[in-house]
1. Kindly point out which one of I, II the value 14.9 was derived from, the read-out being mean count of other Cβ atoms within 10 Å over residues 22-29.
2. When FRET efficiency 1/(1 + (r/R0)^6) of positions 142 and 158 (r between Cβ atoms, R0 = 35 Å, to 0.05) is computed for each of I, II, which one produces 0.75?
3. From which structure (I, II) was log10 I(q)/I(0) by the Debye sum over Cα atoms at q = 0.19, 0.28 Å⁻¹, for residues 14-69 alone calculated, if the value obtained is -0.88, -1.09?
4. If mean count of other Cβ atoms within 10 Å over residues 78-85 computes to 13.9, which of I, II did it come from?
5. Here P(r) over Cα pairs in 5 Å bins from 0, in percent has been calculated and equals 1, 8, 16, 20, 21, 18, 11, 4, 0, 0, so which of I, II was it run on?
Structure I
Amino acid sequence: MLKHKGTKNIKTERLLLRKFKTYDVKDMFKNWVSDSEVTKFLTWEPHNSVNDTKVIIDQWVKEYKYSNSYNWAIELKETGKVIGGISIGKLEEEHCCCEIGYCIAKSYWKKGIATEALTAVIDYLFKVVNFNRIVAKHDTKNIGSGKVMIKSGMKYEGTLRQAKIRKNKEFYDLAVYAILKYDWLERNK
């Protein structure tokens, strides 16, 4: 069924998707994880210090030893700067299904970067790992994220009402998108 290969380098026109390295901590902190606007719709608080970010990166680096760990840094080829991340957060081995999430520095929004990264990772997960279904969800107020999912070939499947609770204890709805291997094969004929 699934043929886990772990986080391998993926190159696109403008990006190198690769494993996070400990030296990415400053870019990661500066470019997105400390920005409250970027983290507004995410499940975690903005980082207050580079040390918060270091703890996370150190954990990810340790997890790379597992073949079912998929967590890419999004690096701009042109500058070598890390401007975001994309990863599998939930993996259902028995159903050949996973859930994917991504986060991009605000200065790179609306430039096709997230779509380019998501499309490349979807290709990898179907072609190399052999997933049958890839899911992504977003806060219904985060319209831009839904547009990225659609441009990457995902289809809207519905809304989970009051599915999560915000950091401020307010419930929010999640829009659910997915792409099946069948859809991906049809799209790539």
Structure II
Amino acid sequence: MYENLTEKMIESKQVYDGNLLKVYCDKVELPNGATSTRDYIKHNGAVAIVPIFPDGTVLMERQFRYPFHRVVLEIPAGKIDPGETPLEACVRELREETGVVAKEIIPMGELYPSVAYTDEVIYLYIAKDFTFGENDLDDNEFLELERIPLETLVEMVMNNEIGDAKTQTAILKAYNIENRK
């Protein structure tokens, strides 16, 4: 299916191996038989969680994002460690960043944040019925937590006050799921 659109890898070369990602430059055969190169990033994947309190507020994070040189409002999220399932990463990241231990975790599906140049998949979740313990931030991680009503977050997404794609998608999906009940 879609043979007229499919490219075939001829050769693959890793050009960068970092802590977070790996960069490749592949030579491919195009559907018309010509060849081209494709530069792309391999990523272990990530999780992103919308922790919703019984009163409808969501636990959000503010943290400085170096590539944008500014503080960004986001939902809790993080990368999947090697050998870890997305659900295990969800539980770990939520506890590490916020101290939250959730009794109910609802999967919302997958997000492909930038299909043109990375194979990263972000698994989206809602967390509910939680307790707070101690967080366990990485030594290079600094963030502030804030509770914001889900409806307000939807307005912020629609008014371009939240620019992070995973946060936009997860907030809108969570709002839709919560309002179907």
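1. Values: I: 17.8; II: 14.9.
Clearly, the read-out refers to II.
2. Numbers: I: 1.00; II: 0.75.
Going through each structure in turn, the value belongs to II.
3. Details: I: -0.74, -1.13; II: -0.88, -1.09.
Answer for the origin of the read-out: II.
4. Details: I: 17.1; II: 13.9.
Clearly, the read-out refers to II.
5. Values: I: 1, 8, 16, 20, 21, 18, 11, 4, 0, 0; II: 1, 7, 14, 18, 18, 13, 10, 7, 6, 4, 1, 0.
Answer for the origin of the read-out: I.
None of the figures in this text is laboratory data; all of them are computed from the coordinates on show. Small disclaimer: the values here were computed from a predicted structure and weren't measured. Cβ atoms are built from the backbone, for glycine too; each structure is taken alone.
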